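Just below sit the structures, each encoded as structure tokens.
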Structure P
Amino acid sequence: MSLKFVIVAGTPSSGKTSVMLHVIRHILTDKIKVAACKIDCLETTDNIRYGRLGIPIAVGLSDYLCPDHFYVANLEEIWRWAEKQNAELVILETAGLCHRCAPALKDCLSICIIDNLSGLDTPKKVGPMLSTADIIAITKGDMVSQAEREVFHQQVQNINPDARVIAINGLTGRGSLRLKNEIMKSQPLETITGQTLRCSMPAAVCSYCAGEMIVGSTYQMGNIKKVDFGRAE
């Protein structure tokens, strides 16, 4: 069974869910069977918002794990769940809280959502989540000046010149039809198994990963990186 698999990540509170709700409404008018999965950390109510659209919705809470490591470890399970729902398209929204993480897969459409209020230097700080994305949706443009929008847009394109950049209003949905059209152009997959990440995940194997709570070098083991004060300004 082939399936369109769309991965949505972005900075916290950038409007990921609001944007995708508008997009899914457009897709549903074409009688496409959509399923959604939300990966978060400790708690989420976004499943209620997605559920109001009348589509199948699954939630994964990473708890003590990095949400993006958790997400990658569950991609096959999400695929099988979507197949059972007879879905034709899956929207997978991940918390993406670690800006170093790269949740994108090489053959899956990757969307990064970032907002104008996050700061002009934010695109430089986000990392592979933005630099490897196929589409970058910029939200909250109505809350800044035209000059700020243009500078932010240019900063985004400096980091990822190959991405298609779309301005979207998460409240009104303006711009979401264009994003829907881009999603529908994406090619379906035959399986998620064997797909490859576009960038390696951060290394996260240390004593604190294993539950250590005491501060100090004596208690630190595994993959540890220290500040180089010789290079600090």
Structure Q
Amino acid sequence: MTKKQPEYRDYFQLGNPLTKFKSVISHKARNKMFRHFMSLTNPKRQDKVLDVGVTPDTTLPESNFFEKLYPYLDNVTMTSVEDASCLKDIFKGAEFIQTMPDEKFPFNDKQFDILFCSAVLEHVGDYPQQGLFLRECIRVARKIYLTTPNRTFPVEFHTYLPFIHYLPRAIHQKLLSLMGLEFWANTQNLNLLTKKKLLSLVPINHAMHSFMYCNRLLGLSANLILYIDTTKQSAV
């Protein structure tokens, strides 16, 4: 039986006039996080790298920023639930392998030296699904660098709305539906995390090797950065 292919998902609200403004902020923030990634993981040319969550979008400057900046594309594997195979023609040397929602990654245990994942965890479903996703990241890679928006930041940048995401999830989603934002009212498409909740998803056997960082905007923590190094034998 042929599996149904995932549909294209407009995570960027490309038709929204505010997207261009957000793109400027996002591009700057992601460049900063890339520099942090390089400093923290110190990748070598021979390291096998998996980028989880590439996008077929090529219109925004921050889309697939990792591939635009990473110097060793010939050792990069890109993956997404969307068909982003077009990226192979853009980022020469990198490989693309499509994954399916709610399924294990089609990769072997510790196949990669480093896994990079930016702004994906908030889109994989409820907390149990997020936990499974994180465990898959840990399974296939030795070092994991993962970013996700911080739920405590005053503005929710998917909807461009302030403060209402502080409300209980059922109320928040009801308000989004009333405003015609049904896509974002679905937990499968948007489930924001706090620092405490993100840390709670880390398996106990890897908790001592996990480190939390924040990317700040206007002095406030806008993005959470989770780094897990499974090669360490003791906490640093």
Where does the value 0.94 come from, among P, Q, when Rg/Rh (Cα atoms, Kirkwood Rh) is the thing being computed? Q
Cα extents along the principal axes in Å, for residues 148-187 alone gets 22, 17, 16 when computed on, of labels P, Q, structure Q
Among P, Q, considering only distance in nm of label points 7 Å out along Cα→Cβ at positions 92 and 180, which has the greatest calculated value? Q
With distance in nm of label points 7 Å out along Cα→Cβ at positions 52 and 220 as the yardstick, tell me which of P, Q scores highest. P
Have a look at P, Q and say which one yields 18.8 for mean count of other Cβ atoms within 10 Å over residues 68-75, as calculated. P
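The value 15.8 for mean count of other Cβ atoms within 10 Å over residues 36-43 was derived from one model only; which of P, Q is it?
Only structure Q yields this read-out.
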Identify which of structures P, Q gives the largest calculated value of FRET efficiency 1/(1 + (r/R0)^6) of positions 60 and 132 (r between Cβ atoms, R0 = 25 Å, to 0.05). P
Structure (P, Q) behind the derived value 17 of relative contact order in percent (Cα under 8 Å, 6 or more apart): Q
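Any read-out appearing in this document is the output of simple, stated calculations on the displayed coordinates, not a laboratory observation. Computed from a predicted model, the values in this text were never measured in an experiment. Cβ atoms are built from the backbone, for glycine too; each structure is taken alone.
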